[in-house]
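Listed next: structures, encoded as structure tokens.
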Structure P
Amino acid sequence: MAATFERTRIETSPDGPGFTRLDYRGSRPGKHLVVLGGVHGDEPQGPRAAAAVARRLDGLDIAGHVTVVPVSHEAAFAAATRTSPIDGGNLAREFPGNARGTATQRLAALFDESVLAEADILIDMHSAGIHYAMPTLVGFCDDGSAASVEAARLADAAGMPVVWRHPGPPAAGRTGTGPHLRGVPFLYFESTDDQDQADVYADAVLRVMAASGMVGEAPPAPADAPVRLFGPGDLDVGGVPAERTGLLDLDIEVLDQVTEGQTVAHITEPSTGERQPVSVERDGIVIMHRRTTWLAADSLVAFLASPDERRA
């Protein structure tokens, strides 16, 4: 029997921030999967993929319940910015929120109470935005908990080209922070926005559902084994910074292996033509790099991960 469908508008107040949730309820008991898109407004991959997931779920016989929020941060999405044009808030840093706080904090509190608290599994679909490039990947946090063990299993089931494991629990304020503490496995997706990965994401969601007993069949996983990486995933800290403002000439691609001291880019001061090399301080694999040309001092040029030797 096909799942029943309901579209619901949820708002903090008639003129306050809100979102639309799509609910697909199966006729048989099962897990409650929550799928988010558009937590950052300059990452269109998530809303594209949410629409693809919704198309796949339409008329599908499922066990349990799937909630899809295609555009989680509508103000940021309308402005095509990472953060809110109203208060500058980054929704992915504000959880569990504050019902009496700023617009973004109120939105986070509404999400935490009315969506995230219901989840048995959480998938947050992101991408690298306009400034950066990343491989298509699934990431999860590993602090040795039961939630992490299940997240690792589901990350493998997703069938993404790259699996990135992070030490410890999710950092404070993330969409997955509260659910992880409640024992809920949390996955997130990333990719570069210059290629539409909606069907890749949707396939991965259906594979997670199949691995969770929510559907009987799912798209076959790619034949090639994934690239398995390990390391901190907090892009707010670490990485390879630019030491000056200027024009970027990049010498690397995502998933390139680099060695300590290697020059990975040059920054040109346009008024003088002076070029400064940018080098890395350790061995690693490029998981993210800048792809727009102009950058300011201290901007992120690249971010490195390491091979996941434990799960190789």
Structure Q
Amino acid sequence: MIEEIEIRNWQSLRHVKLTLGRLTVVVGASSSGKTALMRALRGLASNVRGTQALTRGAASAHITARTGEHVVSLEHSKGCWFYRVTGPDGENDYTKLAGSVPTEVTAILGIAPVTDTSLNFAGQFDKPFLVDEPGSKVARVLGELTNVDVLLGAVAEANRVCKASAATLRVREADLAYARTQLAGYAGLSAQQEAYERAELIHLTARDLTCRVDRLVELIDRLDTAEEALARQPVPPVPDTAALDEAHDRYRRFVDLLHRHVSLTGRLEGMALQLRRADEDITGLELELTRQLAEAGVCPTCGQAL
């Protein structure tokens, strides 16, 4: 609220300082300065231009309004008008405004710049406020005065945000449904992991057996080479063959054991192949079950919607 007005060198007002209350009535005889006072307030709110309002012979002038925390002054000096605002944040000058009013000044005064119609200022011979104006202009002005336009703007913005949020919600719900579908595909992951671990163990065992078989084959080759070398030697007198027979018997048992080992290795490889095929069948059955459940839309065991 404006608490004090001070005017210097404005029309007939050489120097006037007026303290205002919540309701102030200015009375006086004709040509005592009442209209000049009103014009000064209007000039402060609307950024008056030119020098025709200056008191005759004056080179400078100012119209100052004081509120609780701010002092707003429209001053004329060195041939131009400018605003000066003093407040808690310090002092600021506004120049080269081209007839416009700084938003800070309007906010402090609480009076909008006067264009063609104003609720704050009316002359003696002005028509009643908005009585003969078009309905669209009456609605616009009343909306601005009562801040209804702010409410309408807020409602429009709220509707926009609501629609955007609804669209985002639909997208997120679709993402959630997709995530749940993907999650269902991992329902048997623990069982598959156990099967993979068993298969890996079998593979490691088979690889170890393969290494042992390779070692045995190498030994057999060396034995064959030794037998060939022995065959090329002159035949010595026939020795006692009991130890040789025993070694041969052990060799036959070894060969039989080797054959059994090779057979077991083949069976292990077949079992690993069957295990992989079983895993593939399980995966296919799980995918088919997921597809059938998705088509059914209802869990056959609990009856809940999927």
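So helix-only ellipticity at 222 nm (-39500 (n - 2.57) for each DSSP H run of 4 or more, over all residues; to 500), computed for just one structure, reads -6000; which one of P, Q is that? Value -6000 for helix-only ellipticity at 222 nm (-39500 (n - 2.57) for each DSSP H run of 4 or more, over all residues; to 500) corresponds to P out of P, Q.
Structures compared: P, Q; top value of percent of Cα pairs over 27 Å apart, i.e. the largest, recorded for Q.
A value of 0.50 for FRET efficiency 1/(1 + (r/R0)^6) of positions 182 and 270 (r between Cβ atoms, R0 = 35 Å, to 0.05), calculated from one of P, Q, originates in structure Q.
A value of 11 was computed for relative contact order in percent (Cα under 8 Å, 6 or more apart); which of P, Q is the source structure? For relative contact order in percent (Cα under 8 Å, 6 or more apart), the value 11 is produced by structure Q. Comparing FRET efficiency 1/(1 + (r/R0)^6) of positions 38 and 78 (r between Cβ atoms, R0 = 30 Å, to 0.05) across structures P, Q, the highest value is found for P. Quick check on the output: 20, 17, 12 is semi-axes √(5λ) of the Cα gyration tensor in Å, for residues 110-173 alone, derived from one of P, Q. Which one produced it? Value 20, 17, 12 for semi-axes √(5λ) of the Cα gyration tensor in Å, for residues 110-173 alone corresponds to P out of P, Q.
All of the numbers you see were taken from the coordinates with simple rules; none came from a lab. For clarity, every value in this text was computed on a predicted model and none was experimentally measured. Cβ atoms are built from the backbone, for glycine too; each structure is taken alone.
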